[in-house]
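So, here come the structures, one by one.
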Structure 1
Amino acid sequence: MALIRCDFSSETLELGTSITVLLPEQRPAGSAPPPVLYLLHGLTDDHTAWTRYTSIERYAAQRGLAVVMPQVHRSFYADEAYGGKFWTFLSEELPEVVSSFFRVSTRREDTFVAGLSMGGYGAFKWALRQPERFAAAASLSGAVDLAYMAEKDDRPHITALIETVFAGRPVEGTGDDLLHLLATSGGDLPRLMLRCGTEDHLLVHSERFVAAAGKHGVELDAAFGPGAHEWSYWDAQIQAVLDWI
C-alpha cells in the first residue's frame with residue numbers, strides 16, 4: 001500500500017487541511033480503479049488516528065481497498081456556528097478533491113463510509129443524507145443520537161462543544177438528527193452496520209438508533225458484545241466491517 005499524507009487548501013474551510021490516504025499498489029495495467037472507504041475519526045482524534053492505532057493499512061491491502069481519512073477536528077461533521085463548514089467540506093468538496101488527486105472508483109457500488117465514535121455519527125449522517133453516494137455505511141461505538149446528547153449530557157465539555165457547533169440551533173428534527181433521518185428516509189438506502197461494546201459509555205446511543213431503525217423499518221446489521229470505548233475494540237471491529245462491505 002501507498003501511505004500518503006495530502007496537504008491542500010480547502011476552498012470550503014478557507015484554510016489548509018490534510019487527509020491521510022491509503023492506495024493499493026501494483027494493480028494490473030488497465031484494471032478498474034479500486035473501491036474506496038471514507039474512514040472517519042472520533043472527537044479527540046485526527047486524520048492520522050486510524051493508521052496510528054490500528055492495522056488498517058494491512059487490512060486494506062489484503063482487500064485491494066483505498067482508504068481516505070479526512071480531518072474535521074471536533075466539528076461533529078457539521079457546518080459549525082462558530083467555526084468551519086465541515087459538513088459541506090465532507091459531503092461536497094472532499095469527494096471532488098479525492099477524485100481529482102487519486103485514481104479511485106466513483107461508482108456507488110464501490111464507495112463506502114465508516115467511522116468510530118463521532119465518526120460513527122458522521123458516517124451514518126453522510127450515508128442517510130446522501131444515500132445515492134454509498135453502497136454501505138458502518139458505525140463503531142457511534143455517538144449516533146446527537147439530539148439525545150444535546151439534551152441529556154450535561155458534562156461541561158460536551159455542553160461547550162454543542163454550543164460551539166450549533167449555538168442554540170436545535171438538533172432534534174433536523175438533518176443533524178440521525179433518528180429523524182431514519183424516520184424520513186426514503187428510497188434506496190445503503191446497507192447499514194452498527195457495532196458497539198457493552199461496556200461503552202455511548203452504548204445508549206447505539207441502542208436508541210437500533211430501536212429507531214426497527215420502528216421505521218430500516219434494515220440494520222447490529223450487534224453488541226464485550227468491549228469498551230477503546231482502540232483494541234475498533235481494531236477488531238474494522239476488520240469485520242471490511243469483510244462485510
Structure 2
Amino acid sequence: MLPTTPSFRLDGLRALVTGASKGIGRAGAVALAAAGAEVVAAARSLDELEALTTELGEAGLAARAAQLDVTDRTAVRALVEAAGPFDILLNNAGTNIRQPFLSVEDGALDALLDLNLRAMFTVAQAVAQGIAEAGRGGAIINLSSVNGHVAGLNRSVYTATKHGIEGLTKAMAVELGPKGIRVNTIAPGFVDTPLTAGFLADEKVRQAQIRRTPLGRIMTVEDIMGAIVFLASPASAMVSGTCLLIDGGFCAQ
C-alpha cells in the first residue's frame with residue numbers, strides 16, 4: 001500500500017492572525033483562509049482589516065476583522081475568550097526601532113520588549129489555553145526573524161526579542177506537546193514589507209542585501225505564505241519546537 005501524503009488543507013479549523021493589517025500578517029491571513037481556515041484577522045488598524053476581510057469575503061473565503069492592541073493583555077484575553085477557541089495562531093504582530101546599542105532610548109527598549117516579546121507571550125498563552133481546554137490539539141506559529149539567529153547593526157533590542165521568541169517557542173513546544181499543540185517559528189530574512197520599506201528604500205542598502213543573499217533577491221510576502229500553511233497543517237504533524245528559516249540562504253554563510 002502506498003503512503004498517503006498528509007493534507008495541507010485547513011478546512012474546519014479556526015485561525016487567529018495578529019498584525020494582520022499589513023505585511024506578513026496580511027499575507028498569512030490570506031494564505032490560511034485560502035487553505036480553508038476561518039480567519040480572525042486582528043490588528044489596531046480597523047480600516048485596513050475591514051478592507052482585507054472584505055476582499056477575502058468577495059473571494060469566497062471566511063474571515064472577520066477584530067480591532068486589537070496586542071499589548072493590552074486584558075483585551076487580548078477578552079478577544080480570545082469571545083472568539084475562540086482557535087486551532088491555529090499566527091503570532092505575528094511586531095516592530096523594529098533601529099538604534100545603535102549605546103544610544104538605545106528607554107522608550108524604544110520598552111516598546112520593543114512590550115510588543116515583540118511580552119505581547120507575543122500573552123497572545124500565545126491565551127490561545128494555547130483555549131486549545132488545551134478544547135482538547136483537539138492545534139498549531140502556534142511565532143514570527144521570528146533571521147535576527148533570532150544572527151545579529152545586525154543597530155538592532156540590539158530587536159535581536160534580543162527575536163532570540164527570546166526562539167527560546168520561548170522551544171519551551172512552549174516542550175510543555176504543550178503532551179496537549180497536542182505544536183509550536184514553531186518562522187524566521188524570515190529581509191522581506192519587502194511596510195516594516196522594512198524605509199530600510200530598503202536606500203538602493204545601496206537594498207543591493208547590499210541582495211549580494212548577501214545566495215538566492216540573489218529581496219523576498220516578498222508570497223515567499224512566506226506556503227511555510228505558514230505548512231506549519232499550520234497536518235503536513236507538519238510532527239514538527240514542533242523548531243524554526244523554519246526563510247532567508248534565501250542568508251544565514252547559511
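No value in this document is a laboratory result; all are computed from the given coordinates. Quick caveat: nothing in here was measured; it's all calculated off a predicted structure. Cβ atoms are built from the backbone, for glycine too; each structure is taken alone.
Quick check for you: by FRET efficiency 1/(1 + (r/R0)^6) of positions 45 and 221 (r between Cβ atoms, R0 = 30 Å, to 0.05), which of 1, 2 is greatest?
On the way: 1: 0.75; 2: 0.95.
Once FRET efficiency 1/(1 + (r/R0)^6) of positions 45 and 221 (r between Cβ atoms, R0 = 30 Å, to 0.05) is tallied for 1, 2, the winner is 2.
With helix-only ellipticity at 222 nm (-39500 (n - 2.57) for each DSSP H run of 4 or more, over all residues; to 500) coming out at -10000, pick the structure among 1, 2 it was computed from. Walk me through the numbers on the way to the answer.
Values: 1: -10000; 2: -13000.
Traced to structure 1.
Check the numbers for mean count of other Cβ atoms within 10 Å over residues 29-36 across 1, 2 and tell me which is largest. Kindly include the intermediate steps, with their values, before the conclusion.
Numbers: 1: 14.0; 2: 24.6.
Top value of mean count of other Cβ atoms within 10 Å over residues 29-36, among 1, 2, belongs to structure 2.
Determine which structure produced the value 0.70 for FRET efficiency 1/(1 + (r/R0)^6) of positions 173 and 237 (r between Cβ atoms, R0 = 35 Å, to 0.05), calculated from the coordinates; the candidates are 1, 2.
Details: 1: 0.70; 2: 1.00.
Structure of origin is 1.
Looking just at volume of the Cα convex hull per residue in Å³, for residues 189-228 alone, which of the labels 1, 2 belongs to the structure with the highest value?
Numbers: 1: 57; 2: 66.
Going through 1, 2 one by one, volume of the Cα convex hull per residue in Å³, for residues 189-228 alone is largest in 2.
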